[in-house]
Structures are given as C-alpha cells and as structure tokens.
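J.: Below you'll find the structures, each written out as structure tokens.
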Structure I
Amino acid sequence: MAVDLKKLGKKLKSYRELLQESPDDVGKATGIASGRLTGMEDGVIRPSGDEILILADHWKCDFQLLLSDESSTPFKDTDILYRRHGSAFSKEDRRVVQEFLYLCETEAFLINELGHGQRNFAHIPKGSYFKSHGEQGALALRRFFGYQPDAVARDIYADFRSLGVHIFRRKLKNSDISGLFISHSGAGPCLLVNYSEDIYRQRFTAAHEMAHAIFDSDEEVVVSFVRPDRDDLVEIRANRFASCYLMPPSMLKRLPDPSNWSEENAHYWANQFRVSCDALAGC
C-alpha cells in the first residue's frame, strides 16, 4: 500500500512541534538536512526507509504509526497534556515524557506478547469525603496484597506493576513537578515519578500517582506538583492514599508520642516506614 505523503508529512511536523524542535534541531540530532525534512513535512519529498527509522527513533515513536493511513496524530495523550499544562514542561521535559510514554507502550506490547497476566484490583469508595476515599483505597489495596496491619510495604513498584500499571522514574528539569499520571489510550495507566527527588520522596510520589490511577482513571492526564493547591480535593485524596499505603494509621497509633521526639527519633521512624521526615510529620 502506497504511503500518503501528505498525512505522513503532517505527522512528522506535529511530532517536531510537539517537542518544540526546529528543522535545524532535528537535522543536528539526526543528520537529515533541515531542507529535506521540511520537504517531507510538506509532502513533496518521499523519505527513505532509513530516514523514517531515524526520525522514529529520535522522537521515540512507532515508525508504523508514522506510515499508517490514519490522518490523526498518534499522540493524543501528550497533546492533551500540553494543552492543559504546556508552560510547566520545558523542551527537555517534553523529550523525557515522550521517552516515558514510548517505554510504557513498549512494555504493554511485550506484556501482551509474552502472555504475562496481571492482577485485577477494583475499589469503589464509600461516602462523599475525598480524604476518606484515599484512606479506604489504601487499606483496601494493602489487604489485596496481603499486607499485615503492621507491615511496611517494601517493593511498591512491583506491587503496582502487578496490577498492569506502567511506572517509570525519569528526571524532569522542572523540580516543581513530583509526578505524572496519564491514562494512555493504548498502554493504559502510566505513572512517571520525578527522579530529581530523593528515594523516599519517590516512593511517596509513586503511591500518590497510583491513587490517580485508581480514582481518576477517567481523567486523561493528572500532573502532580510538589506544592499543590490546598483546596484541590483530588490531590488531597491522593496524598492521603499515599500516606495510608506507606504508613497505615493503625501503625502510627502505636508509635511513641512524637511531641517528645528528637531529630534522631524522627529520622529513625521515617526510615522504618521508608518515607521522608516531611511525609511522616504530615500524618
């Protein structure tokens, strides 16, 4: 089947603009002359197979999507993300997000092809209080995984991946963003944890983003900021979920009176739960 050069050109241009690259930027990174790339985008130059593979690798996308007869752009999810939060993502961060989603798509394909099953967890919250929803969901998921009330969740990344959630840690230049949830149209729930945070903060962020996967699956994207709006109930629920998943209330009640803690005591108990001192203080 012959490739529609106009449709192909539109996709090439859309990818380039999505990542805020100029034809010269792409040329320097790929070796494809900017004038030739522009001709491809205009649909007047037929690219070689090598050029398509090089561009697909550069933009971290499936070359088959570029060549398909679909007229729509193959990155609906990131298009929504940048329409809502474009100013929060630099050129460098957009490339990180693109790589992240490519990894999620690839992992979803491999899981399907290799026949790896996944566990199904469904939770319907009771009542109308968002904070309570977070606590209910966290304790329900702990029970689902068979954690005892006084057990600290160890490998939360393995926990969440067993549910078919794609989770990767990548460093974002914007340190105000702690994490990102995307309900990917093909791969399903995808969670990005900002690698610029310390390892314990990353655990809290991973659990926070998992809450979005459980409660906010109808949302295409959710961006979590380090300092969210205090009136944002969705973020309050996600924070409560993360807190209760990592530090169950029944365990916290048995701790010594924190008003008598020294700094050394605070660090000790934070390490026991594998959370930051700030997370422990917020419980």
Structure II
Amino acid sequence: MTKIRTVVAGLAVAGLALTGVAGAISNGVPDGNGHPNVGMLAVGFEENGTLVRFANCSGSYGGPRNGQPAQKVFVTAAHCVAFAAEAGISANQFWVTFDPDVTFDLESGAVTTTNNWYQASAFAFDPAALQSRSDAHDYAVVILNSAPTGLAPIQLPTTGLLSQLVANGGLKPGTVFDNVGYGVVPQFKQGPPRYDAPPGRMFSTSRYKALTQAYLKLNMNSDSLEGNGGSCFGDSGSPKFIHGTNTAVALQFGGDAICRSEDFNSRLDIAAARSFYSRYLALP
C-alpha cells in the first residue's frame, strides 16, 4: 500500500507543477442528482488481491463514441491521464463512477466505495497538451466499456460561444457559472487553510472574471458574501456549466495555490478543443 500511495502522490504533484491547482468545489453544497453526468475518475491498483481505487480527477459524460456507439466517452483534462504511460499505468486501471455520494480517505486518497464503477478501455489526450501554461490544450477523453443506462451527456458548446456572449453583453462581471465535481473542500477561517474530504459530488457557483483566447477565468473566493464558491484540489477536468444549463463551456485546469482567489478553465468553444473532441464526439 505504501508503494501505491507513493505513486499516486507523485502523479498528483506532477499535475500540480503545471496547473497550480487541481480543482474541486469550495463553499458548495452536495449536488445530489443535480448533475448525474458528472463523475469521478480514479486509478485502481491491485494490493494483496484486492482492487483499491484512488481518487484522481473529475469529468463528465460526453456520450457514445463516434462510429463506435458501444463505447462511451468521458470528458476530462489531459493532466489527469498524461502521466499514465510514464508511471506504468494502463488504460484499464482507470475507473469512473457517477455515484453522487462517493468520497475518499483524505490521507491516502483511497475511495471508500466499490459500487457502480465503469472500467476504461482506452484514453487519449491532445498531442499539444501541457506544453505551455498560456494555452495548455488540457483536453482528454477516457473511453469506457459502458456507462449508466439512460445517462444524458453534457451539451458541448458551439464555436466561439463564450466570445459571442462577451460581444453581446451576456458575459460580464456578476455573471455566474456552475461548478460541479468531487474533491477536497477548502476552509480558510480560524487559522491557516485546511482541506476536508467532501461528502460526495458537490455544487457551487463562481463569478465571471475574464476571458482569454484559451481560458475562462472565474473568481473562486469562498468567503464571498454573495454565496459563491470555486474549485480546489482533486477535481481537475470537471465541467464549467453556463448557469442553470447542461452546456459545459470549459474544463477545470488550474488556479491559485490555496484555492482562494481565481481559477482558469480550458475553453471548450475554441478550435483546439473542437479539433480534439470532434474525433470522439459529435459537436454542435
């Protein structure tokens, strides 16, 4: 078990070295069945004949794979899977669950439930991923052998949707986006920052801060008087939804080191994202 923990911890550090933060939900509430198409990505290891899964990232159900509908596509961030080959981790060691109540041990990262898991058969990420922080191309898919029956996929955006919203005045300070994912919950009051394990999939909203060619930037101050929150460690790859909709316009990429100020999210409406995801999903 010590070896397993060392490998998983090393992978987490490798991801944080580029992103700054791996994303989770702060100042949020349990999501329940609000977003059943958002799931947890875990890595499984055999230890003394027992499969132990470790929480890795979040992501969302994209739908059946182009040309191979029996396979299902899980949309996530490149830095959630790019480490696998170097670490000797095969595709079938990745697992996904959409259970709203799944959580993990904060010390080891071991997931505390074994129900409703879907095994991966392949994964892929953008060839240009993680080469530049200014435009990380942080896009990946995990191909699942199956998915929950009747699960509706997220809605991916049309080309340039966020830019069009800015031009039309629909994206401005005060506009909020929906955060949904799994991961640690940061606490900043009464002492230095601390991080608690969540009760399962969580939901919060974040205020719009800025839009660049590559990123949607959001304010994630969990002390906000408006009741907004943000993201923290353990939820990279989670979708950022247009508030109150099923349209995911970005994926959690990074942010400040203690999850208190801002996060930046890889846009899904730009050419790089559409070029990659069109290989696996039908895009609007």
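Each value in this text was obtained by applying a stated rule to the coordinates, not by laboratory testing. Quick caveat, the model's predicted, so the values are computed rather than measured. Cβ atoms are built from the backbone, for glycine too; each structure is taken alone.
J.: To test your reading of the models, identify which of I, II gives 0.50 for FRET efficiency 1/(1 + (r/R0)^6) of positions 113 and 153 (r between Cβ atoms, R0 = 30 Å, to 0.05) when calculated. Kindly include the intermediate steps, with their values, before the conclusion.
T.: On the way: I: 0.50; II: 0.80.
Matching structure: I.
J.: Who wins on mean count of other Cβ atoms within 10 Å over residues 41-48 among I, II, i.e. which is largest?
T.: Greatest value across I, II: structure II.
J.: Computing mean count of other Cβ atoms within 10 Å over residues 121-128 for each of I, II, which one ends up highest?
T.: II
J.: Rank structures I, II by relative contact order in percent (Cα under 8 Å, 6 or more apart) and report only the one at the top, that is, the highest.
T.: Checked I, II; max of relative contact order in percent (Cα under 8 Å, 6 or more apart) sits with II.
J.: Figure out for me which of the structures I, II the number -16000 belongs to, where helix-only ellipticity at 222 nm (-39500 (n - 2.57) for each DSSP H run of 4 or more, over all residues; to 500) was derived from the coordinates.
T.: I
J.: Out of I, II, which has the highest value for volume of the Cα convex hull per residue in Å³?
T.: If we compare volume of the Cα convex hull per residue in Å³ over I, II, the biggest value is for I.
J.: Determine which structure produced the value 1.06 for Cα Rg over 2.2 N^0.38 Å, for residues 193-272 alone, calculated from the coordinates; the candidates are I, II.
T.: Only one of I, II returns 1.06 for Cα Rg over 2.2 N^0.38 Å, for residues 193-272 alone, namely II.
J.: Given that distance in nm of label points 7 Å out along Cα→Cβ at positions 145 and 177, derived from a single structure, equals 2.5, which label among I, II identifies that structure?
T.: Answer for the origin of the read-out: I.
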